[in-house]
1. As an exercise: mean count of other Cβ atoms within 10 Å over residues 29-36, calculated from one structure in 1, 2, equals 17.8. Which structure is it?
2. Quick check: -26500 is what I get for helix-only ellipticity at 222 nm (-39500 (n - 2.57) for each DSSP H run of 4 or more, over all residues; to 500), calculated from one of 1, 2. Which structure matches?
3. Between structures 1, 2, where is distance in nm of label points 7 Å out along Cα→Cβ at positions 5 and 37 highest?
4. One of 1, 2 was used to compute Cα extents along the principal axes in Å, and the result was 37, 28, 17. Which label is that?
5. Of the structures labelled 1, 2, one was used to calculate distance in nm of label points 7 Å out along Cα→Cβ at positions 13 and 45, giving 1.9. Name it.
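Please treat every number below as a calculation from the coordinates, not as lab data. It should be emphasised that the depicted structure is a prediction, and the values quoted were computed from it without experimental measurement. Cβ atoms are built from the backbone, for glycine too; each structure is taken alone.
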Structure 1
């Protein structure tokens, strides 16, 4: 049950990242890469000086979306 919230945040982040980058590749791809991006964002954010705030959903979504944008961008570069 503890994984439901991070997965939900990752799905939202993937959807947002897909919208920001033009949504190439389809919704399912964006959602899956969004979950991966949420993990990447969670790892990169503290190293860049950003810290997730407990129970602040918007902050977590922003960090996860940033990671999802990075992952989707790299996936688009590799797909070309």
Structure 2
């Protein structure tokens, strides 16, 4: 199934793109997607413990099963003052 992936700030830097289309297996969860992306892009791995995942504009738990056409966003923590 196809997904639209959006990545912000350091997550976009780690992936080398802010937006991309992905093909994933049916039943893929938000957490499994993040882990697979970290395997493909090792620079993303250090962000996994603090990375938030949003699906369709709302924060999603890692066990959320993704659906065809979902828009998934990777949101690193905000820093600064």
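1. Numbers: 1: 21.4; 2: 17.8.
Attributed to the structure labelled 2.
2. 1
3. Numbers: 1: 2.2; 2: 0.6.
Across 1, 2, distance in nm of label points 7 Å out along Cα→Cβ at positions 5 and 37 peaks for 1.
4. On the way: 1: 37, 28, 17; 2: 39, 24, 19.
Corresponding structure: 1.
5. Details: 1: 0.7; 2: 1.9.
Comparing all candidates, it corresponds to 2.
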